[in-house]
Structure 1
């Protein structure tokens, strides 16, 4: 779980769904209205929470 630090989703919590490359990941926040999008790791500080789910999971499973 991470917090997004760029506009317009500043401060919203997201979960990393899939790693794209060493610079970014696919992040989704279904409960915080953060849509699934590519987010650079430098704009996504991690929290202490860890969620375990399969890679590329659908948003209904994450909720």
Structure 2
């Protein structure tokens, strides 16, 4: 039995591979966007805490 007969032709294999790669890139793009949102939220929270701490120190100095 020749397994090669049951495999997709080279052009079909390339199309399948391109579809898979496009799906992977889309998933990575979505993940990167989610990571960026989490990083932005972290930076915002850190900046807010820093500014509150600075305001508290200034208040204590007066």
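Here are the numbers:
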| quantity | calculated |
| --- | --- |
| Structure (1, 2) behind the derived value -31500 of helix-only ellipticity at 222 nm (-39500 (n - 2.57) for each DSSP H run of 4 or more, over all residues; to 500) | 2 |
| Of the structures 1, 2, the one that 26.4, 90 was derived from, the read-out being Rg and Dmax of the Cα atoms in Å | 2 |
| Structure responsible for 0.95, with FRET efficiency 1/(1 + (r/R0)^6) of positions 20 and 52 (r between Cβ atoms, R0 = 30 Å, to 0.05) calculated and labels 1, 2 on offer | 1 |
| Top of 1, 2 by distance in nm of label points 7 Å out along Cα→Cβ at positions 12 and 44, largest first | 2 |
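Bear in mind these aren't lab numbers, they're just calculated from the coordinates by the rules spelled out. Bear in mind the structure is a predicted one, so any value in this text is a computation, not a measurement. Cβ atoms are built from the backbone, for glycine too; each structure is taken alone.
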